[in-house]
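Engineer: In the part that follows, the structures are each spelled out as structure tokens.
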Structure 1
Amino acid sequence: MRRTKEQAEQTRATILASAEILFLEKGVAHTSLEHIAKHAGVTRGAVYWHFQNKAHLFHDMLSQVRLPPEQLASRLLEDAQGNGLQSLRTLCVEGIAGIAEDQQKRRIFTILLHRCEFTEELREAEERHEAFINQFIDLCETIFAQPTTRQRLRPGMTPRVAARTLHALIVGMLSDWLRDNSLFDPQHDGPIMIDGLFRGLLSDWS
């Protein structure tokens, strides 16, 4: 029984790996589950055994390279009263550096930002992705709304606007680097760029 479970997990991993390759080559909209099954060397039934549909498969692929919501909340809010901003800054720096250090992250984020059209077929995956984004923005807003942090925001900057601005700029950095890897060095320039973002939001960021 144990061996059967291990084989099932291996088949699932093989399917996900094939999906990464084909989504990157063809784009998500032009890749079917039949294409993925053929590339993985499994039957279409095997794909449906592990994934309800392409949206489910796409969501599980994304989940491989991003923090589960519970861990994300824990990392950002465990010290929100004291040094939540530093936790947020560290998470952003790690996120940028991770695309240079981890080939799988690079592939999957390239698919998400450059090779994916959220068609009706991917509606469920799109809704889950938007929920994840909104949760991240909400967590950032909670940090910026802390009394000791809120008074440090630049004039006219609300916690909500600061949270949305930070998310938009981080996604822009990721998207640009994945489009052209020569634009900046994620590991060397990333922390400098992230601190620049925080200086634009906070009047006394050093």
Structure 2
Amino acid sequence: MTRAQRLLQFWKLLNDPSRYFSLAFLTFGGFISGIVFWGAFNTALEITNTETFCIGCHEMRENVYQELRSTIHYSNRSGVRATCPDCHVPHNWTDKIARKMAATKEVWGKVFGTIGTREKFENKRLELAKHEWARFKANDSLECRNCHAFNFMDITLQSPRAADHHQRLLGTGKKTCIDCHKGIAHNLPDMAGVKGWN
């Protein structure tokens, strides 16, 4: 079979109808459908990655968001503000998808009112915090490092204690941000009885 015959046979395959539509129509339709799906998926992903979405439920709006508003991450002299996704959702796509999939458990909690009242929230605060601290520890405080890069810190402008700790622990990779900065943007849970907490 010559090259021209193979091309003609391929063209015929593309133009021959399936039961109702040609293969070319189905391929083109699948391509367009894929673009529409991908666009809708990414749009939904970005909508769920906003502070407005995060504080859309009263559990977050009335608890941790109110705490955030009194910290330097919310209001400061430079006007740079961290929003919920900046600290709780990784920026690169694959890690973001993994975090979004893990966050589906939060929908379950919302439906069943796991932290629906202030009292329930306070009772679960330590457990919730431990989950976040473990996640930060596992990814070397990646979300912190998206804004705070050790290589660009001016140690001379830090307090002597902070400069010492940053150079000795953070600069050598012995510790990560969350090891020392728990409670930086939200109130700490009751840490009584937590091993290693002083």
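Engineer: Between structures 1, 2, where is distance in nm of label points 7 Å out along Cα→Cβ at positions 31 and 55 highest?
Structural biologist: 2
Engineer: So Rg and Dmax of the Cα atoms in Å, for residues 39-158 alone, computed for just one structure, reads 17.8, 59; which one of 1, 2 is that?
Structural biologist: Working: 1: 17.8, 59; 2: 15.7, 50.
The read-out was computed on structure 1.
Engineer: Out of 1, 2, which structure matches -16000 when helix-only ellipticity at 222 nm (-39500 (n - 2.57) for each DSSP H run of 4 or more, over all residues; to 500) is calculated? The partial results should precede the final answer.
Structural biologist: Numbers: 1: -23000; 2: -16000.
Structure 2 accounts for this read-out.
Engineer: Looking just at mean projected area of the Cα convex hull in nm², for residues 127-174 alone, which of the labels 1, 2 belongs to the structure with the highest value?
Structural biologist: 2
Engineer: Ranked on distance in nm of label points 7 Å out along Cα→Cβ at positions 47 and 135, which label among 1, 2 comes first with the largest value? Walk me through the intermediate numbers first.
Structural biologist: Numbers: 1: 2.7; 2: 2.2.
Largest calculated value belongs to 1.
Engineer: Where does the value 18 come from, among 1, 2, when relative contact order in percent (Cα under 8 Å, 6 or more apart) is the thing being computed? Walk me through the numbers before you get to the answer.
Structural biologist: On the way: 1: 23; 2: 18.
Clearly, the read-out refers to 2.
Engineer: If you don't mind, there's one more thing I want to ask. Match the computed value 1, 6, 10, 14, 15, 13, 8, 7, 5, 4, 4, 4, 4, 3, 2, 1, 0 of P(r) over Cα pairs in 5 Å bins from 0, in percent to one of the structures 1, 2, and report its label.
Structural biologist: Working: 1: 1, 7, 14, 17, 16, 14, 12, 9, 6, 3, 2, 1, 0; 2: 1, 6, 10, 14, 15, 13, 8, 7, 5, 4, 4, 4, 4, 3, 2, 1, 0.
Working through the options, I get structure 2.
Engineer: Given 12.8 as the derived value for mean count of other Cβ atoms within 10 Å over residues 23-30, which of the supplied structures 1, 2 does it correspond to?
Structural biologist: On the way: 1: 16.8; 2: 12.8.
Attributed to the structure labelled 2.
Engineer: Using the calculated result 13.4 for mean count of other Cβ atoms within 10 Å over residues 63-70, pick out the matching structure from 1, 2.
Structural biologist: On the way: 1: 13.4; 2: 15.9.
Label of the originating structure: 1.
Here, each number is a calculation from the coordinates, and none is a lab measurement. Note that the structure is a prediction, hence the values are computed from the model and not measured. Cβ atoms are built from the backbone, for glycine too; each structure is taken alone.
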